[in-house]
Structure 1
Amino acid sequence: MDDLYREVIIDHYKNPSHRGTLDPHDISFADNNPLCGDHIQIDLRVDKNEIVTEATFDGHGCAISQASADLLVESIIGKSLEEVRKLNKQYILELLGIDLGPVRLKCALLSLKVLKAGVYGLGEASDDLVE
């Protein structure tokens, strides 16, 4: 089963369906993982009811960071900002479907950290946002 999930990760890395930027956007935030150099920016458009109508990511990094960003932004389209605020580490792990060691876990969680910092309107991202 892990092989199937690995194929999904590689596909989202090589052929991301939500890579890009939104201009204009309602929410935008970027951050990086200084340990490995991964960088993610997430842009959102939300409607008057605070529902995510469009979401994109841009950046560079390893297959795990880029695939998790693509999977995450794909999964939040149609969700309310309140629902997005409740997403946690387990949500990302379920999207990826494989076990990750501590170093790869930081790569996988970068997009969630960026997303939540943007949704909460924070000046900087914190690892506390992804627990």
Structure 2
Amino acid sequence: MAVSDELGLTAQPVLTLVRRSSRREDLRSLARLCRRFGVVGIVVGNPVHLSGESSPQAAKTQAFAAELGELTGLPIHLWDERLTTHDAHQILYEAGHARQEHRKVVDQVAATLILQSFLESRDQGTKGTGDQG
């Protein structure tokens, strides 16, 4: 999970949410975090294929995002997350982190990359694959 500053200029990593035993618990945890951080909109990484076509995981993600939007009442923006995990590993490697340590923070770095891409595209007036906002 990542959040932006109040001006919506930069993204910062917050935490890696550990999945619970139920989807409902995951949704509630995310809703609590949204309230805690004063979130006004949610950007969800949309795992499309490299070709840009929707994947089975993207359909599941989109359904989860829709439920999260209903629960929180916040706008949801699906955002292309292609290659963000790869890029996150590269950033960690270049920063001198051992490959074994990546697992602890790679999702936070990837979330930060997704959010930063979304923030920058708003400034440029572009939209990501599957954007709903």
Structure 3
Amino acid sequence: MTDLPDYYFRIRENGAAVFRVDTENRQRRIEMDQIAVINVRNGDIKPQNGRSLTDEDKAEIDAWMKSRQALLARRDIDDIHRTIDHLNLTAQWAQSKASDEDLEDVTNRLLLAMHDLRSILVRKKADRLMKAKRDTGVS
């Protein structure tokens, strides 16, 4: 059998359940003992079943959380790039393939979503420009 990691992280909605993996038992079976539940968004670590986490447990959990947060951040920006592609494909669809009924079905929702997004992007861009002006001392 290949060497298994000492810890297993079962992904949950906002984090993971953390298990210590044990293969060093008489039956040579894989045993997973849940030691904690973690929340990636706020960094909470809750030991399970009245446990105290060891320094090794904490170090493994911290390393996993940092890695998971970086992965989720990469996925977020990748989703945004895909959204840009989808907007372009939607424009092409609306121009060349959509029927009047198709357009009637989606136009209002698309216009509202795009207006909402545009408003936020314009406001955030203005905020960044004003901050850059303040930071450089330009009036």
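See the values below:
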| read-out | value |
| --- | --- |
| Highest-scoring label, criterion being distance in nm of label points 7 Å out along Cα→Cβ at positions 54 and 118, among 1, 2, 3 | 3 |
| Identity of the structure behind -14000 (criterion: helix-only ellipticity at 222 nm (-39500 (n - 2.57) for each DSSP H run of 4 or more, over all residues; to 500), calculated), options 1, 2, 3 | 1 |
| Highest-scoring label, criterion being relative contact order in percent (Cα under 8 Å, 6 or more apart), among 1, 2, 3 | 2 |
| Ranking 1, 2, 3 by distance in nm of label points 7 Å out along Cα→Cβ at positions 30 and 70, the structure that comes out highest | 3 |
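Taken together, the values in this text are just the output of simple stated rules run on the coordinates, not laboratory data. Just so it is clear, the model here is predicted, and its values are computed rather than measured. Cβ atoms are built from the backbone, for glycine too; each structure is taken alone.
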